[in-house]
Structure formats: C-alpha cells, structure tokens
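**Student:** Next up: some structures, all given as structure tokens.
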Structure 1
Amino acid sequence: MAPRGSRKQAKGQAARGTRSDRGPSRWLVKLWESDVKLGAVIFGLALLVRAVYAFHLMRNSPVANILIHDSALFNHFAHQILAGKLVLDRAFYLPPLYSYFLALVYWAIRDSLQVVRMVQFLLGALTAVLVFALGRLLFSKRAAVIAGLYAAVYAPFLFFEGTLLGTSLECFLLLLAVFLGVAGVQGGSWWLAALSGICLGLAATGRPNAVTVVPAFLMASWLLRAEGRRGLLVAAWVVGFALPIGGTALHNYLAEGQWIPLTTHGGINFYIGNHRGASGVWEAPEGIEPNVSAINLEQATQVAEAEVGRPLTASEVSSFWYRKAFRFIFSRPHEWLLLMIKKSLLLLNPYEVPLNFQYAFHQQFSWLLRVPFTNLMFLLPFSLFGIALAWPQKKSLVLLYLVVGLYALGVVLFFVSDRYRLVMVPYLILFGAYCVDWLIRERNRRKAMVRRIALGLGVALVFSFWLALRQTARANPADEYYNLCVAHLNEGHVDEAIYWGRKAILADPSMENAHYNVGVALMKKGRYREALEAFQVVVRLDPTEVPAWGNIGGLYLQLGEVRQATQNLLKAVELDSTYLPAWLNLGLAYYHTGDYEAARRAWETALRIDPANETAKRNLAALEALRY
C-alpha cells in the first residue's frame, strides 16, 4: 500500500505541476528566459507611453504646431537641403545632423512636424530597448530589465522626443555607439568597432560635446582585448569615427574654403561657459541680445569684428571667443576652478536647466511629465550609489565609466543644460538599475550594509526631491511665453503673438523684449496708440534702446503728431547716427512741417548710410520735383 500511496502522491504532484506550468507563471518564465521577448515588452511599453504623451502634446501644448529658436533654424536648413542644396551657403554654425535628419524624414515620409515627432518617439522606444540590451551585456538580466523598463517611461525622454530638436537622436546614436563598442570589444569584432565609430561620429555632428568620449572607446579597446586584436579594433573604430567628421569638414571646406571639423559656434559657446561672471548655464554675453538664435547668427560675429577692427572668417570668429575664454582661464585660474565646481554641481542637480524649452513649464500639459518617480530627481540618487557599488567591476565596465565621466566633462567645460545632460541619462539609468539589483541580491547576505545604503538612499532622495521641487517652484514661465510670442510673430500670427507677449509681461513686467515685440505686433494690427504705450515702456526700461525710440517717432508720425515724432526720431539718431529707419522717418517729419531743407539733409544722410536705399532716392527725387 505504501508504494501505491507514494505513486499517487507523486502523480498528484506531477499533475499539479503540469497545471501550474500551463498557467501564467509558465508564460512569465518563458518570457524571462527570452531576451527577445523581454525587449519586445519594453518596446511595446515605450510605444504605449509615447502614444499617450503624443495625445497630450497635440491636445494641450502650445508648441505642438510652432517652431521656436533652434527648432526653426533646423527646419529652415532642412528645407534648403530638401530643395537640393546639400552644401549650404556657409560653414555649419549649428550642429548639422538634425537638419539632415529632418530633410530625410520630410523626403522619405512627409513634410510634417507630427511625422517627425512620431519618428522620434520610435527612436525613443528603440533607445529603451538599447538600454536593456546594453544592460544584458554588462549587468545581470534583472538589472537590464529594470533599466529598460525605466527608460521606457522616463519623462524627460518623452519631452525631448516631442520637441523639434536633435536631442533624442543624439541620445540614441551615442547609446548605439556604446552598445556596438561593448559588443565589438567583447567579441573582438572589427566591423562592430567600425560601426560604433560611425555612430559616435554621427552623434558628434549633432552634439559636439560627444567628441570628449573618443578616448573612452580607444582605452576600452586597448584594455579589454588580447594583444593581437587591439590594433585592429582601434584602427577600425578610428576609421569609422572619421567618416562623419570628414563629411562635415568637407562640407565646410566646400561652403567656406576652410577645413572646420564640426561647427563654427564652438568658440562662443565655450566663452558663454567660461568668462568672468559666467553662471554655468546659457546666458547671453555682453553685447549680444538674450536670444539663443542670435548667438548662432550674426551678433557673435559683429562683436568680434568690432573688437578686432576688421572682417573675420567664421573660424576666426570662433577662435576669437576661444581666446577670450582662455585668457580668463589662465589669468584667473582659481576663479575658473570655482566655476568648474559650480558647473559640476549644476550637472548633478536634479533640476532640468532649460535651453530653448523649460521642462518645468511644459509639465502642466501632460501628467506623464509630472510623475516624480520617472524624473531625474528620483533617478539621480540611485545612479550615484550604483556608480559606487559597481566600482569593484570597473574593469568590465570601463567603457561605461569612461563614457559617463568624459561626456560629463564635455558638458561642464562649456555650460550645463537639460538638452546636453540628457545624452548621458541612459548610462545613469543602467547604474541606477544596478543599485536596485544589488539591494535585492544582497538583502539577505549583507543585511547591515543594505540597511545603511537604503538609509543613505532615502536621505539622498529626500534632498533630491526638495532641491528639484524648490527650483521648479521658482521657475519663471516668462521666457516660455516670450518664446511663443516671438515664434508666432515670425509666423505672422499677430493675435497669438500679442496674447503670449502679454502673458510674458504679466509674468515678468521688466522683460523689455516682450514689451517691444508686443509693440511690433500691435503696429502690425494698426493699433498705434497701444503700440506707442508698449514702446514707451521699453525706453523707460532701457533709455538706450534705439529701435524703440525710432518706432515711437514713426508711430507719432502715423498719428499725425509731427512735433512728438521729430523729438523721438532725433533721440534715436542721437543714440545711433547710423540708424537708417529713423533718418528716413525724420525726413518725412521735416517734410510735413515744410522744412524741405532739413528733410533733404535727413534723406541724404540715409543715402550715405545705405547708398542703394530706394526710399531715400524716391523721396529726394520727389523733393527735387517740387522745385520745378
């Protein structure tokens, strides 16, 4: 009887096991055993989250259908490329990658901002899968899954994938370069090393700070491979990296006759982050308007040429600003070191430092951006602890450590912004996931140490949340409102420009440029009295604002108040004797009072400033006709 009882018990146990295998746990086991299926789950989750965010963006966001600052410039160059102008009129002053990417999307699919966003959301989902794949190469499966799932829902990824900026593309390319680099080194594959180099070269044409991670790949190839394969891996990687950089340099030579490897705005960006009084974030230097696009256009050149006293080429302008920055560094080394420490702390600050777009402002348009656990304030403490806990494995993780350290250095050497920092977030996610995995793995074996680390994490999380929320609460939306005002004004949406400009003024009544642009928009609407009031506020805020004085004079002229027009126009030319619009209007003011000789002198002055000016020529001809 006993044997039969044993057989029945065994049979029953087998039957129960079979029923269990047919249930959900069997499916989960099979899912866990398949990296492909896990990657597919991460990809699906990432797409789902992005679909929800895209809905929020289109329904709620005021920037869904408007281009602001750098986005407008990238789009402009993309349409030039789309029209067949592969070599532009001048050397690249913005990183070229994103303009060519936009042109490719417009050509291959459709000329639509929403299509671009969909492609970027797809890249974002692939980025989450790549985070998982890189985690599988370097860490445990559990750490890789945690990292991939977190990357799928990380809110700043969503935000930047929804902007018309190259940040998500740069993030994807650098991550792909690291993944291929690790795979190439581990497998001794020269062609994977070459592909890794190509991806990093492409990433550098979009985010030049990425150049600083070049030594990471070379050192990892040298340290982690047997003697016979080192040279081949390094050579393949260098050749791959040189291809995109060589293409950029060739374009710049064809456009301007100078071998410029990447862009011509490196000098001004370096100076912004390295001069006396620098804050460590983007701020316009003295003599340049507080407008991001102006940095990339003419004003940096004008200031340099005025100081040097002669016309300068694009590379000479960049060199001028580099020299100014290095003069500060070498003349005030202690001050510069303190500035570097400040920028390093800014880099480790969980607050998203804005450049073009203020993350804190845009959180109101989607609850997905407001989830605290999917933002840097939650991730950063885990990442920093993970970096420390993984140190015993530093040899196998050398590429990851070097990429994080060298890319961080590349940002800190210039200035800190959320766009630049985001590119290093995938590696912070991996280290953060390792921290969680370590705590789970060691919770029974090293209880005391796990408790201490958990306590430290708790304190760090509280501090990180406090710091981020404190700075977010102090964030002023005036810049975002102003950017929307300018963008709508450039598009000819005058009513929208007035609306957003007035919101900027409510948020910051001292914002001179907001008053000015509201005045311009009101002029376009023919609301001259209101425009006059706006420009009068401008000159109260800044009595040296020549165009505002000129506009006040022009408006008084439109209203038939010639005496006030003359007074304000004279003030404009007193401040700037070369301000052409004021001389043209001053001639009209004198003409309306019957002082034809004064009118003649004003228009002749206008012609000396601009000998080809047709308005001055016509007015002088009409004046001459009155004599006969």
Structure 2
Amino acid sequence: MRQVNGLDYGVIVFYLALMLGIGLYFRTRVRSALDYFAGGNLLPWWVSGISLYMSTFSAWTFSGAAGFVYHKGYFALIYFATWSLAFFIGYRFTAARWRRARVISPVEYAATRYNVTTQQCISWMLTISSTLTAGITLTAVSKIIASTMGFDQTAVTVTVGLVMLLYTYLGGVWGVAVTDVVQFLILAASTLFITPLSLIAAGGIGRVLGAAPPFEHDFVYHGVHYNLHWLIGVTLINVVNSMSLLGAQRYYSVLDEKAAKRVGLMASLLFLSVPLLFGLPPLAGRIFWPDLDSVSFFGRFSQPADLIYVGICLKLLPNGLIGLFVAAMFAATMSALDTTFNVVSAVVSRDIYKGFFRPHASDRELFLAGKVVTLLVGAGVIGLAVWYASSRLGIFNLMALVVGLFNLPISIPMAVGLLSRGVARWSALAGVCWGFVAGFLAQFVLKWPIGYVIYTSAISTLAILLGSAWLGRLYRGHPVLVLALGVALSAGAWVLLPAAAASPLSFGALVVARMGAIILGGTLIAFSRLFAQESVAERRMVEEFFRRLSTPVDVVREVFARGARESSTYGLVGWIAVAIGILNFGLLLFPSARDVWLANMMVGMALVACGWAMVYFGRRSERAFQERALRELTRLRAEGR
C-alpha cells in the first residue's frame, strides 16, 4: 500500500482552506437570525437538496458501515437501499408542511401545536441527543484520518472539529449548505474514482458480487443481534427522521412549498447511488484481503474491517488522489456535523434562550446568541469525540445504540404534530416519556436485540400519542376507569417484564424493571388528567396552526417584501467546481497520478463542464429571480398592499 506524502497533504490543505473561505464569504451576507438559521428562506432548492443528502451520512459510511458490508454483504446493501425510501416518504408527507410552518427552528412550532413545556423539554432532549450523535460522527472520521496519516487520533479530532466549527460559526446555514454542495463535488469525484477502479482490479462486478458472503437475515455482528426486525426498525428511524427533525431545516429554508418538495425528492434520488458507491468497494476488498487479520495494515486495529475502504484507496489510488479521498472523508463528516451545529444552535437560541429566558429578545440578540451557542456546541462535540474514541464498541454499533435509544421518542411526536389534529397538546411530552422509559427497559434491562428495542420505543410513543384524545375524554367522563387502566398497566408490566427478559434478571435489574412498570402506569394516569384539561382556547390554537399549514406561502409578501435578495450560489459553486477540476488536471503533472490518467481526466473534465454550466445558467437564473422579485414588489406597492 502507498503512504501519504506531501502531495496528499497539499490537497487536504487546499480543501480545508476552501471550506474556511466559504464561511468567510457568507459571513458578511448573514445579518439576522432568519439568515443564520433559515437562510432567509432563499436557499436554492438544489443546494438544500444536496445539503440534505450530505448531512445524512458521514465518514461512518466509509468506516463502520463499510466494515458491515465487508462481513455481511447483501444485508448491508439492502440497508443502504432503504435510505432512498425514507426520504421519498418525507418528501411526500411533510416537506411542504415544514415550509408552511414558517419557522426558523425545527422545535419552534411545538409551542403552538403542543405547548411551551413540550417545546422546552424537546429542545433540551434534542440538544443532548444530537450532541451525543455528533460526537460519534466525529470519532469516525478521526479514526480514519489518524490511521491513514499516522497522526494521533485526539489531535485529528480537535483539528477537524475546529475547522468545521469555524466555518459554521461564520456562515450560518448559508455557509453550511454551500460547503455541503462543494463537499458533495469532492465526495462524488472521490467515489467515482474508487468504485470503478476497485471493480476493475477485483475482476469485474460479477466476481465482486460472487465473492459476497451468503445472504443472512439473522446473525450476530460484534456482539449485536441483527435480523429483519433490526432492518425494519432502522428503516423506521430513517423514515421518521426524514419526516421530522433531520429534514426540517432544509425544507423550511427554501422559497416555498414547491421548492421544499423538490428538496426531499432530490435527496431521495441521490440516495439511490449509495449501494453502488459505498457498498461495492468494500465487497471488492473481500477479494483483495480475504483475511484482514493477516494484513499488517489492518491487524493493528481492534475493528479491522472498519478500515477496509481506506485500505482500498491506499492500494489503488496514486498520491494526490489519496489526499482527495481523505478530503472526501472530511467532507462526509463535516456535512453531518455542521448541520448539527447550526440546528442545535437554532434550537437553543430560539426555543430555549428566547422561549424561556428572554422572550422579548430582539432579532439581533437572537442572532448573536446563536453564534455563541454554535461555539459551545462545537466544543462539546469535540470533547465527546475524544471520550468516545476509547470505547470498545464498534463505531457502527455505537451509532445504532445511541440513535435507536434517543431518536424515535423525540422525532415521532414532531412528525405526528404536523400531520394529525387529533392528538392532545400534552401528548408529545407523554410520547417522549413513554418512548424513553420503554426503550431504556428494552435495551438495558431486558437486553433485547436492537430491532425489538426500536419497535418497543416506537409503539410505546405512538400508543399514548395517538390515544391521548381518547384518554382525555375517558378521564373527563370516568376518571375511575383511567385509574383502573393505569393500575392494570403497572400490574401487567410488573409481572410480564421479568418474564420477557432475554435472560434471568439480577436483583438490581428486577428493581429497575418494576420501577419502570410503576412509571408507565403512573404517567398514564397523570397525563390523562392533563389531556382532559385541554381548553377550548387551546384547541383554537391548534386549529389556527393547521390553518397556517393549509395556507400556501405567499412568496411576494413573506419573502420579497422583506427586501430579501438571493445570494449568488450558482457562480460561487460553479467556480469552485472548475477549481477542483483544474486541481485534478494538475495532479497529472506528478508521475504517481498518471497511473489512472484517464479516470483523472474524465472526472476533471466533468467538474469543469459542470462548473461552467452553473456559472452560465446560474447567472441567468439569478437574474430572472431578481427581476421577478422586483416585478412582484412593484405590483404589490401599486396595489397599495
């Protein structure tokens, strides 16, 4: 395998400088909280769609997931294929509703659809769970880069985290989204090199697929039980995420609901490429290295299969393109983390700071608070990543554990709140409570497989969420029946939970299980009382919220009338694409890059052509947009509205 040299370092430095430059470019164009958190509702739909695609996966796809593909083949490829389905469902059901919600934070609408207490609780929970997940993501990329370059993993973690933090702090969601597009170009250039080269070197796609392990749907991987229930459960997580918190910011940051739907559809279509670009190279690695432990490069690591994608790149790519691959690792992880930094900053500043501490905070104060929170969240994520690096679990399993336990109880109420008028105003908090308790019991007490944990959490959340209106009516008419129902639930769980455990419970686990049984029954009674207290005025607030969701966005009054002006994204991204393409050509000056000169030329030419097209047609598109804005504003003023 090749070693990283000065040419690779030069490519990486160029990439990092480019990311910081984009943040600086948008620093002077972000002047308000709306600009910082929602792009002034002017993000082009294609920018937002690519950004949504990029923010969903990370270098974990090249590490933990690549190792999963290496060992489990077709099962992992099917898992990759479910990502596209998840975003298609989000596009169909909630994309337009998020734009019509007219918010700048994904939790903001909870104050009117549910209540302020719910908004505050979900804000804190989302902040904690997102920060935990972001720490895992940063751990993944630091492991890859440290192993590739021979650096200390802690130093890599801090360096990568600081670079991401700086451009997110400077540019807000504009900086995040546009850097995501540039990172998409780098990621595409890298994977379009690696995939065909690995297939050719391995003897063709037929041989690669033939070397894949036999399809299994029930197995243990790194001590975790995977089966079809796991696959369905993780798909459920992705579907709910695409409908709620994960896609929200990209949906409400565009011009109108039509653009929001294009965002979701574009992300869904882009995900169709994932099984090919991220699944086939690890399978080719099975031909190159059937026994990873016998290879010195892999034998140094506790989870050697996590480095399979890196090994393929070091084997097949020349120096210079190895640097491009490492830059792609940066790109994948930065796209996931910068979104987390900006979204959590929006939640903390808009929903916690303004919603609880400073309800009359000005837009300027909110904008400055958001920037401070971005710095604090970034520092927290970096610290967590350093701690996670010492974990003995595989990255893949660690990601699945955290997301499965924390994600669904928060995301399901946020999606249902957009879709259903019938759930009570306290139902979201009840759903979060039940989902957390049930998930905790299933994961840590009953020791169930991940798939069953996800089912348990989702069903528990939905049960009290969708049954909230009925429970409220029952409590108003027959409170004794609700009391009996709660006692029966606690008694049933008291008996059944120990019997449902995967193995006999210890005394401590038995105590926790029975405490959980009491909590489930007790909270059923307590929340039913809250459901019953819902007033006519509160129902009117809910109806007003859904009237807003049914009202199309009036672009002239809601966007153009603010004096909003579209930032030049086509030209900026186009010229950057040209620069990356020219960089590809420049690598041919070095002998090591000439081994794959044809692929290098083709990718470089594609980037240059794409960049020139964006510059040319982008100018026309932006000119047409500004002319439309001026024309509509003139008409509005003439009508005296």
Structure 3
Amino acid sequence: MTDLLHPLRRFLGNVGLGRLLVTLLVIIAGIGIARFSWQLPVLVDTERGLYDVRQFIAAPVVEQDPRISIIVFTEETLASTGKRSPLDRKLLADALRSIDTMGARSIGIDILIDQGQPDDGYLVETFRAMRTPTRLATVAENEAVPTLPPWQDKFLRRFQSRIATPQVGGGDVRVDVDTDNVIRRFPAQLSGAKPLLMDLMAADAGWGGRPMRDYAGGIAFRRQKDDEHPVFTMLPIELFADPAMAAAMAPLVKDRLILIGADLSMVDRFETPLTRVSGQDTPGVAIHGHLLAQRLDDRILTLLPDWAYWIAAVLVVGAGALTSISPFRAAITAGIGAVEIAGLIGLPFLLQSLDIDTIGLPAGGWVIGFIIAYAATAASARSIGVEQRAFAQSALGKYLPPDIAQMIIQQPEKLALHGEKRRIYALFTDIEGFTKLSDSLAAEELSILLNAYLDDISRIILAHGGTIDKFVGDAVIAFWGAPVARPDDADRALAAARAIQQYSGEQLGRNTETKGPRIGRTRIGVHRGNAVVGNFGGTDRIQYTALGDAMNTAARLEAANKATGSYTMVSREAIANIREPVCRSLGRITLRGRGDPIEVYEPVADAESAAQHNVLWKRFEAGDAAALQAFRTLAAEHPDDTILAKLVSRLETLEPGGSYVVS
C-alpha cells in the first residue's frame, strides 16, 4: 500500500497550489458528468443508446407466450370496413360477443372510446352483457396536462359509466414515452387514476405476482425467436366477428389474457430499446403485452439507490485520477486504463443481465468522467515532469545526445554498462584540407570556426533524427537505428547527408565571398551494417556509442571519396530500403581492411539522369561491351563532371563484376 500511495504523495508534493486547484475543479466536473449524464442534453442521447443496446442484449429470446393473445385491427380490416377513425365499433362488439364465449381469463381493450358513433348502443349492450372480466382503455384525469380535449374527456367518462358492471370497467393504458419517442419505463401510477391495465387483467385472471403500481423502472422487453414466431399470438379482429370463423380461433383464446388494439402503419406505434438494433417499431397494444407479461412473470428489476450512483461516480473518477499517476511505465499505465475503461463499459451490461435496472445508470458518464480525471491528472503530472526533465536534460545534454538523455531520464537503469547488437545507419564526416587550415590559423580563431561548424552539423543531424556519437577533431560520427529504430531511418540518414553536403557548399561560397577563414568541403560516408550500441566506459564515466563494422565502413567510405572525386558516398546497403534514393552508381570498390567489395553510390539532384546512369552501370555489370563506350560518350558530353570521368577511368581497368581497390 505504501508503494502504491507514493506516486500520489509525490504528485501532491510537487503539483503546486494553483495547478492542484485547477485539477480538483476538473475532477469535480468529471464526478458531475459521471453522476448526471442522463440529465445532460449533450449526453442523454448517448446514455439512451447505450441503455437500448444493453436492453437488446439482455432481453431473453422466448417462444411464443401461451398466456397472452393479441387481437388487432389491421390495415386490411380498415379497408374492408371502410372505417378508419374511429374504428368500427360494431366489428369490435361482434368480436367481443364471440370472445366472451371462448373461456378467456380476462380481456383488455387498448382503444379509447372518446366520441360518439351510431353503433354505440350496440357496443354498450355488448359490454353490459359480458361475462368475461373486461377492461376498456381509459386515461388519468390530469388538469395540469390534459390528455384529451375537454369534450372528448367528458364523453369518455360518460361512456365508461354506461358500460360499468361487476365484470366491466376501465383500466389505465397510459405509457411513458421519452422525448425521442422511445418507450423504456413502466408507466408511473398517477394519484386518483384507475389502476394500470396489466394489474387489473392479472388480478381478474386470478394470477399471482406483485402489482406494478409502485414500480418505476425499465420494461423487461422480450425478443421473438424468429419472424414466424412473434412473442405474442396476433390475430386480425375480423376472424372473431364471424361466428363460423371465430369457432376455429377458440384454442387461441381459452384460458388466455386477451388484448385488443390496433396494428396500423401510422397510428399508435412506438420505438422500444429493441428498435435500436432490430429497426422495427411496435404497436401500442403489443407494448401492453410486454407490460402484462412482465407483471405475470413478477419480474421487477432491481433499482439502484441514488447513493450508489454517487459512490460509483466518485470511485470511477478517483480511479481515473489515480491510474494516471501510477508508478508503472506509460505503456503499462495506459493498458491499465484501457482495462478499467473496458470494465466500466462492460459492468452495466453485466448488471442488466442480472436483472438490475440500468435505466438512469450513467454508463457513458462513467467513461467520460474517468477519461476527464485521467487526462486532467496526467496533464498536471506531465507539466511537473516537463519542468523536472527540462532541468535534468539540460544537464545531461552537455554530455549525451538529447534523445539518449531523455531515455536515461525516463529509465535511469539504462546507465548500466552494456551494449546490444543492432543494424544501424552510420554516418561519418570529415573536412577536406582541415590539417592545412589548422596550421594556418591561431588556436582561438580555429576554435571559433570549428565550434560553429560542428554546431551546424549537429543541428542538421538532430533535425533528421540522428544520434550524435562523438566528435573526433573535425570529424562527426552519427547513427540512426538506436536507441530507437524508425521505419524511415534510411531516408533520414540519406536526407541528413544531402543536407550536410548542401550546407557545406553554401558555407564554402559564403567564405569565398567574405574572404574569411575558409573551411573546406565536407566529405561524407554512409553505410548500414551491424554494430554494438550501448553505454561503454567505467563506473564513473560512460559514453553512449556504437562500435563495429558499420562505423568502420562509414569512415572508410568517407575516405574513399578522395579516390572517386566525390564528396558523399553511400553504400548499396544504406539505400536498399529507400524506394527512390536518387543516387548514381560509383561502381564497386574494395576498402582497405575489408575483404568483400562494396557497391557505392553518390546522391545527386537529377533523378532522370541518375536513372540513365544506373542503367549503363547495370549493362556494364551484365557484360554489355557497349556500356563502357556509352559511359565514355556521357563523360565527353559532361567535361566538368570529374566524378564521372574518374568512374570511366576505373571501369576501363575492370571486368564486369570487378572491384576497384581503394588504397
């Protein structure tokens, strides 16, 4: 525990009062989001969407419910009767007369009769003769938010009183619809209202289960097995209006709870959480079927108390803040954070599957609050680290390359004495005629001139991502591929060589114009090969450096420029991973101390001429006798190209596949 609290104590000790207050304010905001995301306009749609997905996944896939049948007016029904609104009441009455003889447990009618029709007398007579417990749709009287215009509400109440018998009465069919037209919650029982339809029907049927009047949680929707087996049996009402056809429907009515309503394309349809995935909306009467089935199953989802949401919000946001300052490396810390976020995403799904109601649970708010706290604390910790690292790096940077200094700051164990074998790109530079220059200048003047030169070369190398190994007099040794290898190290090394050569030419021109002390052209060698890279030295003094073939070959390539007349020489290995290096071949040479010949190239500016040049080289290598003459012609056309002239001279002494030995 002490080790785990150490990062927190270190953070609090270094963060400073101002930064701490800002961080705490952001964390408090994160707690607010983690608690109230369902109430935030910018997040409520996200929370609803997440809840709908959870509901769809948790919803059981069921066989067709044998307890409930739904009888509906369909579009075909309306077309045959010629009546759309209000629905054909004689058809309803005829169907009720047939159903009343079939042994149904209870009948619930999800149709509001709120205006008069010629067939009302026949319908009232039917209701008053019903022997099956029957509940006709009504809505609660609510003066603050009237459900119906006053004249319709008055008619509905009068009609309810006309049909009232010990077996017939009203039932509240109101549903709670969210602002996105999705039904997710059980309707709340309003004071003074009739009991909910599903409670009345279950009681009429004599089936158990707790009344749902005090339940305000989510609806436990169920999913159908397939399109041929919907959750509820749904039958068109006209089948029951004709006694001859109705007799065949009796098995689908006997001992069942019967819901009667409408399944029309544009009327009384709602989206449910299942719609988010299935894309299908649901007729209102089927919504009542789900409510009734949940009542019969006595499936009351567990509602989490408000204090549990507060505790969860504080814990989630606190976890985000503490994770960001954990004592582990950045990659491990990020991995821990990712696992925690995955857990926050998965936990609501688990709770929903355990019949714990997650409507109102701020799943998205948890993740956002965690991320906000993580980011805010990490930003404060990073600003502390930046200040501390800037101080340490400025000191280490006087002795080590900046990238190595940065690595050592982050991982002090890297100061241990060891090396590792790596494939690197080595670059070696040297100044032409430097010995003569040093003899002609005073020590102080030479020092100023050389330091300025080395400073400029270092900037070029560092700008291209290279590691400066060391300075040896006027020579600069650098490499790419360690301590961190990049996919484009070859491009970086070649680009650095080009930039140094351009800088060298520009400096030479400026010195000529000012007639000041003149540094000669810089010769460069670049090679890719094996080296042992790491910290070498004693216990009190170390140097991060590279040793091996790559470094030696790069140095010898630099020296070989004297023989070829070039100023930059790169090996074939150095440009092998560059798609279009724009280099021309200088042939094959054998370096002193190296047995195997090496094919070398010179970076040039003209890609087209380089390509033509390299085609001639390949022809020569393939034994094409005309290639050498073509080279001679090319050299004659470019008399100022001394590098090409020297190449022709070397090729004249060689056979295809031969190598020029550089002494």
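No value in this document is a laboratory result; all are computed from the given coordinates. What you are looking at is a predicted structure, and each value in this text was computed from that prediction instead of being measured. Cβ atoms are built from the backbone, for glycine too; each structure is taken alone.
**Student:** Figure out for me which of the structures 1, 2, 3 the number 5.9 belongs to, where distance in nm of label points 7 Å out along Cα→Cβ at positions 199 and 495 was derived from the coordinates.
**Tutor:** 2
**Student:** If distance in nm of label points 7 Å out along Cα→Cβ at positions 87 and 311 computes to 4.8, which of 1, 2, 3 did it come from?
**Tutor:** On the way: 1: 2.0; 2: 3.0; 3: 4.8.
Corresponding structure: 3.
**Student:** Of structures 1, 2, 3, which gives 126, 69, 43 when Cα extents along the principal axes in Å is computed from the coordinates?
**Tutor:** Values: 1: 136, 52, 51; 2: 83, 76, 40; 3: 126, 69, 43.
It must be structure 3, since only it matches.
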